[in-house]
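Listed after this line are the structures, all set down as C-alpha cells.
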Structure I
Amino acid sequence: MDPTDIYGICMGSAIILLALFSIFQPLLRSLIEYLRRFLLRQINLSFLPRWLGRDLKLSRYCGLNVILYINANICLLTINVADQSDFIRRLGRAAMINLIPLCISGRVNPLANILSIRVESYLLTHKCIGTVFIIEASLHSILSWTHGTANIMKGQDKAGLIAVSSMAAITLTSIPIIWRWKYEFLATLHLALAATGVASLWFHLTPAGVLETPGLYLILTITAFASVKLIRLFKMLLTNISTDSISTANIHQIGHGVEIQVSMPRPLKYRAGQFVFLSIPRLAAFQLHPFQIAWEYLGEGGCQVIVFIIQPRHGFTSRLRLAAPMRDYAALVEGPYGRSITTEQYGTVLLFATGIGIAGQLPYMKEQLHLYREWRTQTRRHVLFWEMEAEGLAQLQSCFYIF
C-alpha cells in the first residue's frame, strides 16, 4: 500500500474517532456516572447480609476481596497436588508467602495512606491474612508430625515447633475481649511473640538455605518489616524534631476529660476525620495511642499547637490524670492516618456527638467554615446534636470561638 494511502487512512480514522467521541461524550459521561453510583451503592457502601458477616460490619467490596484471597490460597493448596508430601510443602511455602503482607500490615503505617485504604479495612486485612497464615502453619506442623517427616530431636524441627507455639499464643491473646482488657500489655506481647516466631523460622529454614525459597520469603519478610519501621521512625523524627525545638505536650484537666496541647516544631497537615498516634514517653514509654485532633491554633513564636480532648479510661489515658499541670512533657506525634469524608457537596450536614466525642466533629465544622469562606462548598447549614454526659464538659463550648 502506498504511504500516502496509509497516511490518509490514519488521518481519516482519527477525525472519525474524534467526531464519534464528541457525539457520544455526554452519553459516556452519563454511563460512567451511573456505573460509579451503582458500584458505590451496591459494593462499596453496602454491607454483607447478617448471616454472612453483617455483625463484622464488612462491606461487600471488602467481603469480595476476602473471598478472593481465601479462594486463591485454596487453589494454591489443592490444584495438581502430587502427594501428601507435596501438600505439606505447599502449606509451608504458602504460609511463608502470606507472612510478608502479614508483617507489613501489623499496625497502621504510611502504606495505608499510599494505598488509600480505610483503617478498618487495613486492620481487617491483617486479621484475615493472620488467620490464613496460622491455619496453614498449623496444618503444616500437624501433617509433618503425623506423616513422620518431623523429628523433635532435630534442632531444625524444634525451631519449627517454637514458631508454631508462638503463633498459637498470638491466637489466644488476640481474642477481642482479652485484647480490650489488657491492650497495652498484649500489644507488646503480640510483637514479642511475632519476633520469636520469625526468629524460630530463621533457624527452621537455615539448613535449606536462606537465599533459596522458602528462606528467601523470610528475608523479604524481615526486610519489608524493617523498611516500614524505618520509614515510620524517619517520618516521626522529621515531624517532631527540628534544629530549634522538639514537640512538647502540656496537659490540663477539663471536667471529666483531659486536654493535651502539643506544640509542633513543624506544621502538621491533617484533614477532618483523620487521626494521629500520640506518645508521651515520660508517662508511657514505647507506647503510641491513636487520637483525633480536636483543633489547632498558633502558639508563641508562630508554632502550631494541636489540641486533643481525651476521656481517661485505663492504662495510658488514666495516667494522664497524674500528669503535673503547667509542665511540658516531651511528646511524639505520628501521622496523620485515615481518610476524610467529603461533605461539601451536601446542602445540610448533621453532626452527632456524645461527651468527649465532640472532639471528632470539630475538625469537620472548622473545615467546612474554611471552605465556605472561600466559596468552595455547597453546604449552607450545619446542625450539631451534642449530648453532654457531665456538666464538666460544658467548658468545651469555648472551643467553638476558635473558628
Structure II
Amino acid sequence: MSRVDAPVVGERIPPLHRNRDFLLLWSGSAVSMLGSTASLVAYPLLVLALTGSPGAAGLAGFVALLPTLLFQLPAGALVDRWDRKRVMIWCDVLRALGVGSIVAAIAVDELHLWHVLAVGFVEGTLSVGYELAAGAAIPNVVHPSQVTTALSRNEARERAAVMAGTPLGGALFGLGRIWPFVLDTVSYLVSLLTLLFIRRDFQATPGDATDPDARPGKLAAELTHGLRWLWGQPFLRTATLLVAGSNLLFRVLFLIIIVAFEAAGAAPAAIGLLLGVAGTSGVLGSLVATWCAGRFPMRAIVIAANWVWALMTCVIALTDDRYLIGAAYALMWFVGPIWNVAVAGYQMALTPDHIQGRVLSAVSLLANGAVALGSLAGGYLLESLGPAHAAWSMAVWMVLLAALATLSRSIRRASFLPIEPPRRS
C-alpha cells in the first residue's frame, strides 16, 4: 500500500483540535448549517401561512433546493477561478442580507410570496458556492495526513446540524414565524465573523495559470472540466456512479417507509423517532469513519457498504415490523458516513488543488441529481406498485448495485488505504 502524505519523520503536526483555522471554519459552518436547516423547514410553513396553499408551500421547498442542480458546475468553476475565502465571505454577507430582508418584511407585515421565493432561490444559490468553496478549502487548512479526519468531523457536523435544525426550525416557527429566519440571519453573521479571523489561504493560487481551462474566456470549458477529469479516473468514476445509484435508492426508500408507517397507523411521533434514530446512527458512523478509513482497503469499504445497504433493503422489504425496519434503516445510515469520508478523502488527495471545486461540483451534481430523480421515481413507484412491491423493486436495485461493485475491476483493484492514497502523477 502506498504511503503518501504521511507525516515526515520528526515533523510535528498539531492535532485538529489545536488547529485554529480549522476550528474557526468548522464552527462557523456548523452554526451556518444549523440556521440554514431551520429556515429550510420554515420556508414551506411560512408560505402555507401566507397563502393557505399546499401547492405554493411545495413550490417554496422546490425553489430553495433547485439551485443545487442548476448551479453546481458553474459554482465549481468559479470557486476555482476566484479566491475561495472571499467567495465564502460574500456568500455569507449576501445570505444574511437576503434572509434579513424576510425578517424585516415579517416585522412590518409586508411579506409577499414572490419575496419568499426569491430569497429562497438566492439563498440556495449562494449556499452552493459556499459549500463547494468550503469543501475545496479543506486540503489547504489541514495537513494532508489529517484530511480524512477533518472530513469525518465535517460529516458529523452536517448530520448533527440536520438532526438539531429540523425540529428547531419547526419549534421556532411555532413561537413566531419570524424566529427561524432571525436564527438563519444570525448564523450567517457568525459564519462571516469566523471567516474573517482565518489566517490561511483556501487555495494555492486562484485560477491556476497551468490549467488551460482556467484562462480568461474559458469559463465554458471550466464547467465540464470537473466531469471530464472525474470520468478519467476509473475508481472515482465507478464510485460516484455507485453512490448516485444508492442515493436514488435512499430517497425512494425514505418515501416507502413513510407511506408504509402511515398506512399501518403509526403516529407522526413514531416517524420522527425513526428519523431521529437514523440521524443519531449517522453521527456515530461519522465518528468511526476515520478509524475505518485507516484500517480497511478502499475496495473493502466500497463493496461492504453496498452489500450492507443491499441486505438491509431486503430486510425492509421482507418485514412489517417497525422496530426491525427502524434498525435496518439506522444501520444503512451508520454506513453512509464511512463511505463518504473514505471516498471523499481519496478524491481530495488525488485531485489537483486548482480543480478541487470543479471536481466536487461534478460529484455533487451526480449525487444530488440522483436524489431529485429518486423523489420523482419514489412517488411513481408508490402509486403504481404500492409500498411492498416498491420496496422489493428497490431491494433488487440495490443487490444489482452491490453485485456491480463486487465485479467492477476498478473497485477490486483499489487496494490502497483511503487515508493514504496513491501518489499523484
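Values quoted throughout were computed directly from the atomic coordinates according to the rules given, and no laboratory measurement underlies them. In this text the structure is predicted, and so the values were computed from the model without any measurement. Cβ atoms are built from the backbone, for glycine too; each structure is taken alone.
So the values come out like this:
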| quantity | calculated |
| --- | --- |
| Structure (I, II) behind the derived value -17500 of helix-only ellipticity at 222 nm (-39500 (n - 2.57) for each DSSP H run of 4 or more, over all residues; to 500) | I |
| If distance in nm of label points 7 Å out along Cα→Cβ at positions 184 and 328 is computed and equals 2.5, the structure in I, II | I |
| Mean count of other Cβ atoms within 10 Å over residues 224-231 - highest-scoring structure of I, II | II |
| Label whose coordinates, when semi-axes √(5λ) of the Cα gyration tensor in Å is calculated, return 42, 38, 21 (choices I, II) | I |
| If relative contact order in percent (Cα under 8 Å, 6 or more apart) is computed and equals 27, the structure in I, II | II |
| Structure responsible for 15.4, with mean count of other Cβ atoms within 10 Å over residues 16-23 calculated and labels I, II on offer | II |
| Which of I, II leads on volume of the Cα convex hull per residue in Å³, for residues 24-111 alone, largest value | I |
